[in-house]
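Each structure below is given as structure tokens.
Just so it is clear, none of the values below were taken in a lab; they were calculated from the coordinates. Remember, predicted model here, so these are calculated numbers, not experimental data. Cβ atoms are built from the backbone, for glycine too; each structure is taken alone.
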Structure 1
Amino acid sequence: MNFLEQMPWPDVTAKMKVVPAAILPIGATEQHGPHMGCGTDTVLADKLCKAVSEKTNVMMLPTMPYGCSIGHSQHWPGTIALQPKTLIDLIKEMGDWAYHSGVKKLFIVNTHVTNAAPLRCALEMLRAEHDDLMVAVLNSAKLSERVRQFHFTDGDDWHANDAETSLMLSIAPEMVNTYAFDIADDPDRTDGLVFSHPVNRTSKNGVTGRPSVATKEKGDEFFCWMVEDLSELILRGLTEQAPLSKPYSN
């Protein structure tokens, strides 16, 4: 058993004696165009990390369904967003409690792009407070070069695009309205811009990319790649030690 919500505390204690590590999936609840459910990022985080937890034997913490989605604006309904400072505090406090449960290596797996900066801030705070805690933020779209390439094929500022839609067709087809494919495509308009603009200023319908070319077959392959590449990173992390065995002191 690897899922914290299913484990009584004696099992957690026993697990930490064998593998003192945990995976913390972070998703989001936000609009994903006219063709996909607002829980897309959370479903991906949950299913990806469950598969990886089983493959690596690392305990998985409950999936966080909210993130820093304020860039999607209030133009389209369905987005439930946290302020960056709120997400920082939440992850810091969750990390503190995980540490006191015996976690010494925390793998934060993020499936929503603009969670990355607040998660990095929380990482800085956790490692500063707990000298023997190692924390990694692993962003799902950049787990490896092959994963990065398929995410960015149809837009540098992609969202609800070919990659995400293909993934959902594979792991949660009930969340995809294929009848909306022909109206969902919207190009990336951010090339060469100096400023970072909210989505309602760059997209007509909340999409950036070409979901119309998505297929379940691509999603099956993409998801397998993500499971393989995230598992490889976590297994490497389990054996990693700090470059210096003791903290520097005068």
Structure 2
Amino acid sequence: MDCVYIETKKHKLLLDAGQTDALIRNAKITGIDLSQVDTVILSHGHYDHSGGLIPFYRNNDKAVLYMHRSAAEPHFNGERYIGIAPEIMSLPNIVTLDGDYKIDDELFIFTGIKGRRCYPQGNKKLLREENGIKIPDNFAHEQCLVVTQNRKKYLLSGCAHNGILNILDKYKEIFGDTPDYVISGFHMMKREGEYTPAEKDVIIQTAEELARTDTVFFSGHCTGEPAFNMMKEIMGDQLRAIRSGEEIQF
């Protein structure tokens, strides 16, 4: 997901802010008052999830922004820069994290996802810069949000670049079980007919493992419709589509 607005008993928050100022226009259409948002969490350091931060902070300079410290490092897709705008680091109320962080009894952020089971094949072209040299991105800058509400746990990720199975493994290390709901892109997007056999294997194996949990998954964005449909055949109603402008009430 490249921008998700969430209301809890204590918070009004954003996970990511999209690529442009579209969140400002969309909030007006849907009747959301962005001036009331108190918390913003950046899931990872890519422009399509951070581009709306500067327009947002022109409307709300009180919200606290939580981002991983390495999210501001240069990131590339081949030679194309896809990192965040440097101006973002001058925004007010930034908290840079380098590990798991509990905001309060409702909100918890975790990072440090190390596993590589069913690793998204689309990551192969994604790079980070270290000492002036482009190397494969390890996605240390990716962080996930856990919302606790009414004894239920909701796990949210932007693109799940580290792989949704590895994210769930890290979640289980922390909480000892699986979440009740997951809202996340799965970073599997390609056009129909363009998937390699290895990519299809990753999609199918991921779906088979997710189907063995008791979790309900909402996915869209970078999952891609062909991959979603492949997974849907295996997961049935356990996998549900979420689209721009859609509201989910729990």
Structure 3
Amino acid sequence: MDAGSLFLLPCFLGDEPTADSISKWEIDLLNSVKLFLTENEKSCRRFMRKAGFQGSFDEIELVRLDKDSSPLDINHIINLITSGKDAALISEAGAPALADPGAPLIRTAHKHNIRVIPVPGPSAIMQAIIASGLNGQQFVFHGYLPIDSVKRKTTVKELELKSSKEGYAHFFIETPYRNNALLKDLLDSLLDNTLLSIASNINLPEGFISTKTCKLWKKDLPDLHKKPSVFGMLAS
């Protein structure tokens, strides 16, 4: 029996889908695949229903895949796929495996010559980068910066120095409830003329993407508490 495929299905950003946030291809996959990999079964079911899943949850299999999944867990999933089952990896928000669990599974799938198929869809990180106006030719995405404020400020200064020397834009994220603390550390650490881009609640009615100097941000601080956001920085 031929092995199944591993589909990477993006989740829409926010609680409700928009007309362009999910394709017919993804809806068809939701209604044909029988094995779904997710961090949270409850939110996965909610997304699937809102996205157009018409089947019964009793007839599909939901398998937990998160940052704590062990090699044994991953091998179990691989065995299911190699036995002939198609599988779909669904993110909590946006594109799978981008600042999201999934990379170890995908690497293992490649080792077993399993076809990995990314399905087009929203990615908060990529949307933030292309809409920032910063350097889209040379950029680095760092994921999460250190939680400790002192270490974080040191890291921010180091990235700013690198940016000024090399011209790279640097992007990062934070757990939404710590966004305001991160923003404070950024504005305390960066030079006034350094460009800071903030993309918050992308694709939601109250969302925004804005890039301006740190000096201007200090005059009009946004409240980012519990609002998923992507930050970008480019030294002048």
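Look at distance in nm of label points 7 Å out along Cα→Cβ at positions 126 and 182 for each of 1, 2, 3: the largest one is in 1. Identify the structure, out of 1, 2, 3, from whose coordinates helix-only ellipticity at 222 nm (-39500 (n - 2.57) for each DSSP H run of 4 or more, over all residues; to 500) was calculated to give -13000. For helix-only ellipticity at 222 nm (-39500 (n - 2.57) for each DSSP H run of 4 or more, over all residues; to 500), the value -13000 is produced by structure 1. To test your reading of the models, identify which of 1, 2, 3 gives 19.0 for mean count of other Cβ atoms within 10 Å over residues 30-37 when calculated. Computing mean count of other Cβ atoms within 10 Å over residues 30-37 on every structure in 1, 2, 3 gives 19.0 only for 3.
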